[in-house]
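Any read-out appearing in this document is the output of simple, stated calculations on the displayed coordinates, not a laboratory observation. Bear in mind that the values here come from a model prediction, so they are computed numbers and not experimental data. Cβ atoms are built from the backbone, for glycine too; each structure is taken alone.
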Structure I
Amino acid sequence: MSQHSLETLFAIEAIKKLKYIYLRAVDTHDWDLLESTLTTDCTARYDAGKYSFDNREQLISGLKGHMDSPQVLTMHNCHHPEIDIHDGASATGKWYLQDLVFNKEQNWMLFGTAIYTDQYRFSDGEWRICHTEYERIMEAINAPIPASLSFTHNMFEKK
């Protein structure tokens with residue numbers, strides 16, 4: 001295997017790890033960790049632009065505004081990555097998203113799927129997301145949350 005092929009494989013694996021960290025940071029409300037996955041000039045267009053952010057600060061602030069509550073529980077899974085390395089410093093990726101959201105304050109739950117399209121930049125020895133967006137394939141909302149659904153654990157509620 002050539003050195004170029006190995007570098008490409010290592011870059012793809014680093015980008016996969018980056019996306020998984022991004023998703024975990026969102027679900028655990030770890031905003032500092034999320035910040036570490038994004039370039040300062042990162043832009044985002046979620047849900048076909050319904051939620052748009054023009055830099056990292058706006059993006060994190062926007063997500064916090066929607067999600068930074070112990071009553072908002074989320075699960076974001078991305079799989080089937082299609083990652084292309086364009087040169088030593090840029091790459092693009094497509095991911096299939098499945099997400100589940102429970103907003104206990106507003107008494108609704110959401111199940112959805114989407115296709116993420118990301119752009120990545122390599123600098124200072126790390127890959128980071130410089131643009132992210134998704135377009136929904138399907139979204140279902142159930143309100144109110146069924147009374148028969150009980151939450152037996154919530155990492156954000158102190159016991």
Structure II
Amino acid sequence: MAETLTGLSEPLFTALQNEIIALLSTIDAETGAPSTSAVSWLYATEPNTLRFAIDQRSRLVTNIRNNELVNVTVFADGSVYAIYGSARIIVDALEAVPFKLACVDITISAVRDAMFYGSRISVTPEYEKTYDKRAAEKLDGQVFDAMKKA
């Protein structure tokens with residue numbers, strides 16, 4: 001079993017400087033059951049902090065306000081990492097973004113290599129935006145710029 005760390009390794013921190021698909025797990029405020037959603041507006045601000053943006057109407061916002069404990073699963077550096085921490089909403093609506101996005105920081109409490117023994121991710125999951133490429137690039141730029149200023 002891999003060692004559990006209290007912050008991001010240098011390769012994982014570097015991977016989280018670029019847009020990446022990740023799975024965000026929260027505790028559903030209504031049912032108390034785990035709830036998982038894909039997110040991409042995510043980056044590491046420091047080795048012990050992740051920041052992400054989501055629509056402020058998202059159920060994830062309600063879940064985080066109800067229970068700050070979260071898990072982010074990322075595919076990077078040839079493995080799968082489970083990042084555990086406490087989330088807090090730092091901005092209810094990011095400025096200079098065309099719609100209302102909440103900005104959330106996660107203070108990392110543990111990072112665990114969650115890949116099963118004797119294996120390695122050979123191809124990191126990728127995704128593509130299915131709407132206007134120029135509009136997507138513009139929006140992504142606006143969101144990441146606003147998150148960095150938050």
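Observations on the model:
- Value 3.6, calculated as distance in nm of label points 7 Å out along Cα→Cβ at positions 92 and 124, assigned to which of I, II: II
- Entry that produces 1.01 once Rg/Rh (Cα atoms, Kirkwood Rh) is calculated, selected from I, II: I
- At a computed -9000 (helix-only ellipticity at 222 nm (-39500 (n - 2.57) for each DSSP H run of 4 or more, over all residues; to 500)), which of I, II: I
- Look at mean count of other Cβ atoms within 10 Å over residues 60-67 for each of I, II: the largest one is in II.
- Test item: distance in nm of label points 7 Å out along Cα→Cβ at positions 4 and 20 calculated as 2.0, pick one of I, II: II
- Origin of the value 2.2, where distance in nm of label points 7 Å out along Cα→Cβ at positions 12 and 132 was derived from one of I, II: I
- Which entry (I, II) yields the derived value 1.7 for distance in nm of label points 7 Å out along Cα→Cβ at positions 76 and 100: I
- For 21 (relative contact order in percent (Cα under 8 Å, 6 or more apart), calculated) the corresponding structure among I, II: I
- Distance in nm of label points 7 Å out along Cα→Cβ at positions 44 and 68 derived as 2.2 - corresponding label from I, II: II
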